[in-house]
Structures are given as structure tokens and as C-alpha cells.
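Please treat every number below as a calculation from the coordinates, not as lab data. All figures in this text were calculated on a predicted structure; none of them were measured in a lab. Cβ atoms are built from the backbone, for glycine too; each structure is taken alone.
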Structure I
């Protein structure tokens, strides 16, 4: 398949996930405002951003297949941001200790001359009761400062959980590959 594929992200996490499919791709960051609008839910935010990212990059590359993704998380209707600092990450994990968090990971695909299709996978994560010292140890070791929820599931973050419920285990990492594989096969890709 000679179709150009572009991932609408510069995220190393998302690039690593897409590399699992062993298809050639390049990246182009959409550089959009990712702020929630009004009382937008985490699911609605994730879906909207996946669409906007895909459309923004597809406008620049109309002959490519563009893959976008976005992830938002919420607890009790409150959207969790990315902590950015060690202090914020520790504070967030302290608040999440013993809580259940819903992650919404959306994937969008635009093929040439086709509309954007999107899919959102909900992943429900329950964190165990965490004490401040183990939170600090974890944050210093994994540095999840650019991750919603302040943990990296693909690394030590898994040690913080009591359970993960999902139809697609890659969704929590940031890109639901099961649905994406189906869409890429529909476009003629041989996966595997």
C-alpha cells in the first residue's frame, strides 16, 4: 500500500503505539487550542478534539490518510488535566487515591475525499489507596507530567491500579488500535 499516512500528533506515546502496526507514517502536529468549551464533558472534548486535529492536518495533506487521537479523563464529572509539575502530579494522585477514573480516548481518520470518522473508547480505571510516600516515589520514577491522571499505564503506572475495564487495552495508552486496524484494513492496508 503506497497511501501516505500521517499521524496528527508529535506525541512520542502515540507514535510508539502506531508503530506496532508496522505501517509507514509521518507526523504533523495540528497545534490547536485543546481547552474544554463551556460545560463540555470529557467524552465530548475528546471526540471534538480528535475531529478538529484530523481536519486541521487533512486540510494541509488532502491526499493522505490522517489519523488523529485525543484522550480526556474525568472523575465525578470533573475533567483531569495534565499535571505539568511534580507537585501537581502528586496532588492529583492523592485526590485520585481509591477513586474510579473514566478515560475517553477518541481516534479520528480522514481518508482522501471522505468525511472524518471517529470512535471513542471508554476505559474505567480504579486506583488503589495510595499513601503520599509511594505517590512521590512513583512520580519521581515515572515523571508522568504530560499525562492525564498523572500516570503512565505503559510503565509503572499500572502498579497504582486495582482494575482496568476496557474493550481495547491500547486505548488507555492513547490510541485505540482495534478500531483503527479495522478502518485501515477498510482502506486496503494489510494488517497484519
Structure II
């Protein structure tokens, strides 16, 4: 369904759960950034009522997710700490085409959001299936379902703005780029991306 070209090795979960505090901290920051990105999308493209209508509920949901992860961190005696640089997201943003029409600028931002949600969904799925902590299996299953919906929403929004064929073609370019990028990023089991 997600179309990712390079799957995460399921053994990532075995390493990740040994430093679950780091995964939860990174997850919290990912949710905070997702809410912030949604707000930025609405502000930057406020002339598109369909963006405001569709993305505002996502912002609220992502902020709710941030609060939920924070609650889990607190329950386990962990603190959020200082924000980390997200090389994965930075490289996706650098891949985006600059300039062009407003529609094409919006397309790039929607596809970046879709890609982040797709990879998050894939990682949450692995955690929900393979982590030993039964409570976290359910916790991450809920996030997986949500991220899958967000991924689909961003693709659908893109297709409502520009021709489907254009979206499909550019999405394939993002998928190919992301697969190559994943292979060159430093392997970090303490990060969601």
C-alpha cells in the first residue's frame, strides 16, 4: 500500500527496544514537528480551502499524539530533552523542487508530508508487530493506523490540486530518492526515520 522501495529491516526493532527511551523521545519530536508542519502548510497555502479543511484536523491529531507520547515518556520516567536534528526530513526538503507555480510548490510539500507519514507508518507497524513490550505493541498499532490515513490524505490532496499523473510521476521520484537516501543515512536505531 505504501509503495516504499526499501523496507526497514525488522531487526531494527530489536535494537530500538533496547533504547526505548530514545525512540520515544524521537517519536515525541516527530509528532510535534508533524503538527508544526501542518500549521505551516495551512499558513503558507491559505488560499486553498481544501488544505485548511483537511489539514486542520491532522494538526489537532498530531498534537494529541505528541501529548500521548509525552504521557508515555513521563510514565516511564523519561524526559523530552533538547530537540534533535532530523537529517531524514532535511534531505527530503532539500530534494523538493524550488520555485514553479503555487500548485507545484504545494505538491512538493504534500509529497514530503506523505513520505514522512509513509515511513513512520512502516516503522510503527514493525514496532507493533515485533516489540516485546505488549503495551507498546498496542500503542504503536494505533499510531500505524493513523499515519497510514495521513499518508493517504496527503496523496489525495495532491491529486485534488494537480493532475493525478503528475502526482504519480513525482511520487515515484520521491520513492526512488527516499530509498537511495535511506541507504546513505547513518543507521540510527534510536530514531524513527
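Worth a mention:
- Read-out FRET efficiency 1/(1 + (r/R0)^6) of positions 40 and 64 (r between Cβ atoms, R0 = 35 Å, to 0.05), computed value 0.75, structure in I, II: I
- Entry that produces 0.4 once distance in nm of label points 7 Å out along Cα→Cβ at positions 96 and 160 is calculated, selected from I, II: I
- Test item: distance in nm of label points 7 Å out along Cα→Cβ at positions 136 and 184 calculated as 3.1, pick one of I, II: II
- When distance in nm of label points 7 Å out along Cα→Cβ at positions 56 and 88 is computed across structures I, II, the figure 1.8 traces back to I.
- Look at distance in nm of label points 7 Å out along Cα→Cβ at positions 24 and 176 for each of I, II: the largest one is in II.
- semi-axes √(5λ) of the Cα gyration tensor in Å from the coordinates reads 28, 19, 15; which among I, II: II
- When FRET efficiency 1/(1 + (r/R0)^6) of positions 16 and 168 (r between Cβ atoms, R0 = 30 Å, to 0.05) is computed across structures I, II, the figure 0.40 traces back to II.
- Identity of the structure behind 22 (criterion: relative contact order in percent (Cα under 8 Å, 6 or more apart), calculated), options I, II: I
- Source structure (of I, II) for P(r) over Cα pairs in 10 Å bins from 0, in percent, for residues 8-103 alone, computed value 14, 37, 33, 14, 1: I
- Read-out helix-only ellipticity at 222 nm (-39500 (n - 2.57) for each DSSP H run of 4 or more, over all residues; to 500), computed value -26000, structure in I, II: II
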